[in-house]
Structure 1
């Protein structure tokens, strides 16, 4: 079902000076919410600017081209928009019907990356296809949340009533988590773990089940950190990075310096010192530190507001879909909202020293092809859910109008028939 982009905008005198594309939610007949597009394009633009600002020194050293990462990120954004155009045409029923196949595809990608993936900094996370590099963990998150949403529709009563329905999706999560930990990629595992629990909670699982599984999960994550030296170093350096500022705490201390230099209004675009190869991964995992240094507290607050608006819209959309008995769409929107919220919180928290570093990108901001494309698809899914809900409301409204018009025309027909009847029949009708 194609999207009808010819929108009828309600003419309002106070908004006559505004361009049409900015008139969001002005008419009940609008078939999709353009604020999603405005948010996405705004975050794209900020991400491209920050990729240019933060990556030039390292790009000059590695490729003798300061705009290397900028051009690549621009290509990723263009490719994301192209894929978004195709994704927007896919009805939500297709996602629901093919959720199992998408889960198998996610597992296959995680197996392929372990077999033939490229290793960078001790982690095997990327599948190289010529000039294209795919990070298998990114589509795995989206496809798993799609499968989990479909499962909660099929087995919602079972999830609410007994432990078996609660445990089944956790077994699937365990398989994915094991494959991710072999890369290793603990950050993605934590994001999926939190999102899974959030969806199960919203589906009505019992509280004691959460407490029991959460205890086991937190214990397992603690053991993973304790028995893996590099993870334990991250935890200890996060607690006191200044104890070893030139060793395990180097990355975090440099990030904290960037935050400190930014103060309220920042040093200005391009004036960051930490990006001059003092701060590792400045254009990916720690792009928010560079943004904080150049735009200060105001800049960070603006990014958090944009991300919060997107998350809140996703959660409200999920509630709206549930209220209209579109349970798969509702759970999927909830999952995307929780995923965006937690990943953004971890990214900003890691660069600010609030949580240990996990190597997670900032949604729609950080440099990275796989992350940009998958996050774009997730936003487009929200746009598609909103579109289908609006079409359902429009169809219901039109059917109500038709039934109302029929009911008003019926008495007229009866009056004509009564005028032809005999007096006895008329008296009998009275």
Structure 2
């Protein structure tokens, strides 16, 4: 009889993750149902408390036996997206359906276009819609992939690799759109979709509004930033329309499949013996969106780079991105026009507003000290008092304030605040 064992840190054992569920997962992973005998299942938390807002992540070890063979085991990552009324934006943005389609249909086709020389995401073994939206992936940690530090920001070497892989991802999506013109019609919703931001009392809009209000309060106290503070105040009076416009499709722009939530925790790196990054794989495609590559590029720049890299290496990173994008499109040989470097710069400039959103709407959470994130979860953020206190705490971050002192004048010069 197979047993399920939970680590003590699993406060509420997920009842839907039972023996029958893992039997089906294992059969899919092994590609056989003949003689597979489940012996034990061990479930522990797969991410630190406060590192994931929209899902519960479990790391699962399944021990099994095949006829005539010694006991073996496989590791899986289980992602459960809770059904909570107060966070209706999860349903509004169809995050479960989008992620399932991305892993089942889109990523394998993009990898085939790369002639299987590149992997963009982990293998998906199982999906479950009821009682909770659940996805089961291979555990890439078993293959040596790990997260980098979100608290310090990525250095130049990490960022160059991200630019190369992102360019390949974007280029192959452009090719897939030519081969299957309707494939990305379901990707109109992203983080700043009108559907997710429609309600003043919706969690997403309240979270961004609290962050914007705190940004204005903090910057208003900085000598020399009076003009910028005044512009931020005006910007926040029309915050929803400014947010929606930051993502909305524009005429005559380059269009790619954006990851949509491209920050350090959604990147898994593999290192050589000298601790240099050699490969990376993307995870968490629930907010992917079809649109300008400026969306991913700006979001990544203003959530995940160290301040030193952001100050000094941004042009070089965009050159790296453009070079690999061009090479990939030419190698695909589908007659897709190759954008010039100037066109990429234009896309990034047009979406600086998305970078501004990322800098105050997302980066405060990313830059928060790990010791302060234990109570960060969706349920707590539904409490207005908790949310306001947490936002104040986030904006006290030294890294955040140093970064904003550099980026806000940049956004003003780019015309984002006008």
Structure 3
């Protein structure tokens, strides 16, 4: 048997009995995929890791808390043998052979009738890498090949053309705080498949350079009709290109629904009858402080954090923020788009009870190569912004957490 290569096949285990012998680390790694396949799993093992026990407690599998006994594999379609008892493993393997049950053995691949490939998924496609022979197998090598293929499919560096008709529409993608590595896997894949990309100024610009030449990139900051018509113009551009049957990605900074006017775009597309997919992004409100070494919550320091927009001053009649109430909170206050209003914001917080000595951190161009952090207090922050020439985009963090950690995190 060892002279011939394994025959690759995909098992459809939904609703079918699968027996797992042993509740250790091997079972813990293999069980999630079996559960995802819908298998009816029976675990036979005197003990189990906490994670495996949690699966049993949740009703995801049936756990028989005892050692293996002859007859346990009766009626099984597939078996995973992974106990720490070599004699039990050999006996179970022999039973599997008698009952013609495909069997994987974690301790002896030569004695098994099936091998588990290194697998990964991307957009409904499963990539499975299997070595040709049991002897001399290098699991790290097969895993590395698997990882390279899956990563390429996910980030768009390995593009397989779709031979089915794609449904035109718009994907509203949160690009994260600026570092191109912080966009989600799904967002990056959709970007690689786009015909048109309408990009914000604060989106991860480096990703645009990776797009194929045929992709049309529209700078949302330069769409015509003037400043106060910009959002309407963006909505019109999304609708126009989608109606042409193109796959459109609206690439936004941070998360589309955190001060990103994403819902306005979703509503406009819905009114035009255009399907829209929303892909969440990492918000700068938590990622930028983290990149600067600031936890927005910390045990014994802050049990809550509040994110507010500072694009209008507290005394502006357009402001919807209850600044007096915020001043009474003891947790962390994160202000986005407020660097040019920070003087008024600080004055208002102090006037309503926040200590003027409250620490403040200003993080400019967070997560990018140009990131810098400037510290101050509510009493000094306005002058610090002027003296240090802090400019947007910058995230303002107010609260004791500013002093909770090191000044930066590698």
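None of the figures in this text is laboratory data; all of them are computed from the coordinates on show. These figures come from a predicted structure and were not determined experimentally.
Kindly point out which one of 1, 2, 3 the value -13000 was derived from, the read-out being helix-only ellipticity at 222 nm (-39500 (n - 2.57) for each DSSP H run of 4 or more, over all residues; to 500).
Details: 1: -24000; 2: -13000; 3: -8500.
The value was obtained from structure 2.
Quick one: Cα extents along the principal axes in Å came out at 74, 55, 44 when computed from one of 1, 2, 3, so which one is it? Walk me through the intermediate numbers first.
On the way: 1: 106, 58, 41; 2: 74, 55, 44; 3: 81, 55, 38.
Computing Cα extents along the principal axes in Å on every structure in 1, 2, 3 gives 74, 55, 44 only for 2.
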